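A.B. asks: Some structures are shown below for you to check.
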Structure 1
Amino acid sequence: MSMPLPDIELEQIEMDLFVLALKRRHGFDFSQYAPASLTRRVRQLVQVHQCASITELTARLLHEADFVTQVVQGLSVPVSEMFRDPAVFRALREQVLPMLASYPRINVWQAGCANGQEVYSLAILLEEAGLYERSHIFATDFNPDALQRASEGIYPAKDAQLWSRNYLEAGGNHTLANYYSARYDFIRLHERLRRHITFTNHNLVTDRMFCEAHLVLCRNVLIYFSNPLQNRTLALFRDSLVRGGYLCLGLRESLDFAPVAVDFSAVDAGMRLYRRTLQLTSETCDAPA
């Protein structure tokens, strides 16, 4: 008589079936996400939706057509704040935007934009640098609920105090209150900040190059990916950047040991700011001199 499987092995089988069901039934591929992080979030989904097991969660995913929306929301990590890690935004303000000013048009790609707080932070940076009118920010995420919230630009007023401190630490020229109106328990960012932002769905796991960008930001997303998926995503960012374009990662992420590292130089390694290497050829160089 065979012995029953240990709980940890049984859970891994359940996880494998969950990931397979999510991909084949709904087209979302989480097979290359960091296993520990993914398992932790699936366990949380089991609790939130009062399922007896991951197997029951998988059954609902297969047979309840609308359930996938709730699952995807639970698996994504739409947590951020305005001017998160203020020193990074100060570095963007002081070291990157003056270089981008040389371009007649500036495309910025914010990948994994979550609920949009960092997107609006970028818009404020560009406006205060006098660059917003010739810029366009493409803000992408695979979570439709997060994209909807981001496009509305409405956030709890309780967060405004922290965000205001972040803004000043990031070298803000005014006060953050200049950029939003408050009503009841919410703030709404001004319409002028949304004029040059396009919020759209894009999946870093399965989708290809999104646009030709002068600056790509993807902060605190790669930490949830396996090494092969990190490498694929970094190659995607490299191929999306013009020569001399800039890449900004989260403080727990870097290009160290990544195959694409040879194609970048560090602008500020501590702030995870990199620049795509200028490869001078007989072609016209599309980076500023």
Structure 2
Amino acid sequence: MILVQDQLMEQSKLHIEMEDRGYQFGDGIYEVIRIYDGQFFGMDEHLVRLQRSANEIQMQLPFSLEVLKERLMELAVANSIKDGQVYLQITRGVAERTHHFPDHASGILVAYTKEAPRPLNKMKEGISVITTEDIRWLRCDIKSLNLLGNVLSKQKAKEAGCDEAILIRDGIVTEGSSSNVFIIKNGELFTHPANNYILNGITRNVLLELAKQSAINVKEKTFTRDDLMNADEVIITSTTMEVSPVVTIDGKQVGDGQPGPVTKKLQEKFNQRIQQNQSVEN
């Protein structure tokens, strides 16, 4: 089953119009929400960010967040999702192809679920990444459907046999192609400030909260590629990759090539947060 507007239907019945602005312009927004043991994780935070993205591109959501939340929960139940995720996107709708906003078009929402096991091996063993130039537009804070820059960077990582690409703009590390980036130096945690150059990740904010609760000094400030390469530990976070330690960057080992103590501590706290979420929901 999938969700189209506020109705559940069979996926085979979905029809996409040729002149849907999401299809022709990438004129829309999206979210990916994690489900653990049948319970949504960070649902409210994701929907607040969805509303913000809609506001930033001057797009009206087709219905309220309250209704959307109810329908997404119904969708997960209908598909019996235990450990997985829900993807939802909203486009500006169907209209004659013109670059400016159409006068008469209403938003179209589509959502689907899929099973997705947790990346436990990568979280335990760590991942390898490359660095590459950040070629994206200047509104990375909007979770829009315009992802070609991210796609090209992720493809570079794949061709290099790596899991992720860390992006660098004018010498400053911004984020990953589909993740946020943290470095740890002398026990302090650094990450790029939440401005227009990065997406303010939901998992990013959870990690910052957990770090502060763990008496880890947090600094939301920019850092360079040299800082990245000389960090004691490096972490990437996202809804799908959770809290993953980076063990090599451009072929160079990070620290001793193993997930570090601060990373392990934050992973433990993150797992506890997941368990707390399940207890509250249940």
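Any read-out appearing in this document is the output of simple, stated calculations on the displayed coordinates, not a laboratory observation. If you're wondering where the values come from, they're calculated on a predicted model, not measured in any experiment. Cβ atoms are built from the backbone, for glycine too; each structure is taken alone.
A.B. asks: A value of -11500 was derived for helix-only ellipticity at 222 nm (-39500 (n - 2.57) for each DSSP H run of 4 or more, over all residues; to 500); which structure in 1, 2 was it taken from?
C.D. replies: That value comes from structure 1.
A.B. asks: Sticking with this structure for a sec: Given that distance in nm of label points 7 Å out along Cα→Cβ at positions 11 and 99, derived from a single structure, equals 3.6, which label among 1, 2 identifies that structure?
C.D. replies: Computing distance in nm of label points 7 Å out along Cα→Cβ at positions 11 and 99 on every structure in 1, 2 gives 3.6 only for 2.
A.B. asks: To which of 1, 2 does the computed value 15.5 (mean count of other Cβ atoms within 10 Å over residues 35-42) belong?
C.D. replies: 1
A.B. asks: Quick check for you: by mean count of other Cβ atoms within 10 Å over residues 211-218, which of 1, 2 is greatest?
C.D. replies: 1
A.B. asks: With Rg/Rh (Cα atoms, Kirkwood Rh), for residues 51-90 alone derived from the coordinates and found to be 1.05, which of 1, 2 does the value describe?
C.D. replies: Clearly, the read-out refers to 2.
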